[in-house]
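What follows is a set of structures for review.
Any read-out appearing in this document is the output of simple, stated calculations on the displayed coordinates, not a laboratory observation. Remember, it's a predicted structure, so these values are computed and weren't measured experimentally. Cβ atoms are built from the backbone, for glycine too; each structure is taken alone.
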Structure 1
Amino acid sequence: MGTGYAEVIGDPIAQSKSPIIHGFWLDRLGLPGRYEHCLVKLPELAGYLSKRRADPDWRGCNVTMPHKLGIIPLLDRLDPLAERIGAVNTVVREADGSLTGHNTDAPGFLEPLAKDLAKTHLFRMARVLGTGGAARAIVAALAQEHFVIVLAGRNPEKARAMLDELAPGTDHHAIDLAHFGDPTDFAFDNREGCIDLIVNASPLGMTGQPPLAFDFSHAPPGSIVYDIVTSPLDTRFLQDARSAGFRTVDGLSMLIGQADIAFTRFFGEKPPREDDAELRELILK
């Protein structure tokens with residue numbers, strides 16, 4: 001596809017690990033493109049896209065906070081998954097300069113759970129903490145995988161509306177996020193043959209953000225604890241989960257999974273995923 005570049009936009013953005021990931025893959029494949037980060041504040045978003053769509057070398061961008069929802073009216077079209085989720089994390093510049101919004105967060109989130117989800121379960125339940133753009137993708141992905149979802153947010157009405165939109169059905173529950181901060185003496189039933197997820201889909205626990213208050217008495221035995229935060233990568237939430245004996249999945253797993261899809265759209269080749277262990281070591285330096 002020749003030379004070209006892509007980037008990740010957001011505010012803040014300097015902490016993004018996406019340039020390391022895409023740069024590693026470009027180098028490993030010997031491709032001439034480049035991938036950078038670009039600070040874009042909310043008032044600058046429309047001007048940024050107008051300038052980039054006129055640049056034939058620009059392949060597109062990944063989109064992080066706070067632009068995943070606000071960027072939608074500025075695009076020419078959405079792919080079906082992004083339209084259903086109502087959040088965009090990847091923008092691709094087409095040959096005619098038009099811009100298409102995609103959501104790679106949903107499949108990226110599910111990728112590290114693929115072996116678990118390939119099994120047959122009697123029951124699937126996920127407790128999801130957060131109601132932002134990333135949470136929208138995660139709720140949609142989990143609903144597609146037949147999970148009963150408990151969605152917790154500071155505003156339970158917003159959580160209820162999100163469930164009604166993205167996970168229709170009467171089995172799901174919306175509650176106040178503060179509920180999980182206090183201990184419970186709830187006696188969980190036998191979880192054999194079931195899968196339980198606890199997912200932090202909020203920015204809580206991220207560098208510069210307040211900590212996530214979660215008491216692990218709310219986690220059924222055998223739960224998988226998943227935090228999508230990537231800075232720091234090993235959050236207090238994950239540390240506490242491991243101390244309580246739970247298996248954990250960090251945010252880098254989702255980040256690499258969603259980056260795989262975006263990289264293919266930007267640069268026209270699949271990344272060398274056999275090198276994931278080396279990539280992780282590079283990111284963690």
Structure 2
Amino acid sequence: MPELPEVETVKRTLNTLVQGKKIQKVTVRLPRIIRRPDDIRVFETMLEGHTIERVERRGKFLRFLLDGLVLVSHLRMEGRYGLYAAEEPLDKHTHVIFHFEDGTELRYTDVRQFGTMDLFLPGDDLSLPPLNKLGLEPLDPEFTPEAFKDLVAGKNTKIKPLLLNQAYVVGIGNIYVDESLHRAGIHPETAAKSLTAEQLNRLHQAIVATLTEAVNAGGSSVKSYVNGQGVSGSYQHKLLIYGRKDQACYSCGSVVEKSVVGGRGTHFCPSCQPLLLM
């Protein structure tokens with residue numbers, strides 16, 4: 001957490017909150033959040049006087065596009081952004097503060113302290129880590145059934161770990177992989193190379209439909225996720241398989257099982273998603 005729908009929701013919220021705001025100064029209270037540049041004072045100084053033109057998303061990363069700079073931010077497990085009046089008390093987990101000229105502040109809080117920020121010149125962010133080796137965006141027009149088939153064809157790995165690999169398809173984390181595979185009727189341990197054209201079509205449709213519905217619902221708040229205005233998502237109420245171990249499958253009534261696939265807890269219905277030995 002968060003996955004593509006949650007990060008997309010945060011992106012959209014931030015665009016309503018901070019687009020067009022000019023940074024007066026930046027305060028870094030936890031230096032390890034900043035990875036690039038390695039000098040925290042340089043990071044703070046570089047951002048002074050710049051205006052946030054818009055916020056975009058690449059995979060699970062946020063891209064703050066400023067006039068002459070790009071800030072790449074990864075929320076990891078607990079990272080949050082919120083807009084506050086300057087006089088409001090600071091949360092003890094506030095690690096980076098963007099002070100705007102209008103008296104408001106964009107604050108980054110992170111209880112687990114796993115989040116990261118990298119500052120680039122425009123264009124460098126897409127050609128250097130952490131964005132340079134990311135795969136297809138599943139909600140972009142380029143993510144066609146043909147492109148998906150080309151991606152999966154011949155891969156000698158289980159389908160779930162492949163979908164979790166951000167070098168192939170970005171933004172689909174554990175929740176939405178389980179949901180997509182269930183919709184497509186595919187067992188998570190199925191070898192990618194064994195999937196038929198019809199199964200790949202079903203899986204492509206399931207990925208797009210699941211992520212689109214989740215984005216429209218503001219994401220899934222199965223843990224502590226909220227958007228930039230402190231509002232929880234609602235898609236957790238529509239999950240078909242994830243988190244439903246030992247409960248009845250909505251489609252067939254069989255008991256939902258949970259196993260470990262690729263090191264991740266995995267929910268599936270043994271009847272709707274049979275593992276076919278090839």
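Structural remarks
- A value of 20.2, 64 for Rg and Dmax of the Cα atoms in Å, calculated from one of 1, 2, originates in structure 2.
- Parent structure of the calculated result -7500, given that helix-only ellipticity at 222 nm (-39500 (n - 2.57) for each DSSP H run of 4 or more, over all residues; to 500) is the read-out and 1, 2 the choices: 2
- Structures 1, 2 were compared on distance in nm of label points 7 Å out along Cα→Cβ at positions 62 and 238, and the highest value belongs to 2.
- Which of 1, 2 yields 1.00 [FRET efficiency 1/(1 + (r/R0)^6) of positions 198 and 246 (r between Cβ atoms, R0 = 30 Å, to 0.05), calculated]: 1
- Among 1, 2, which structure scores highest (criterion: Kirkwood radius over Cα pairs in Å, for residues 78-133 alone): 1
- Structures 1, 2 were shown, and Cα extents along the principal axes in Å, for residues 38-165 alone at 52, 33, 22 was computed from 1.
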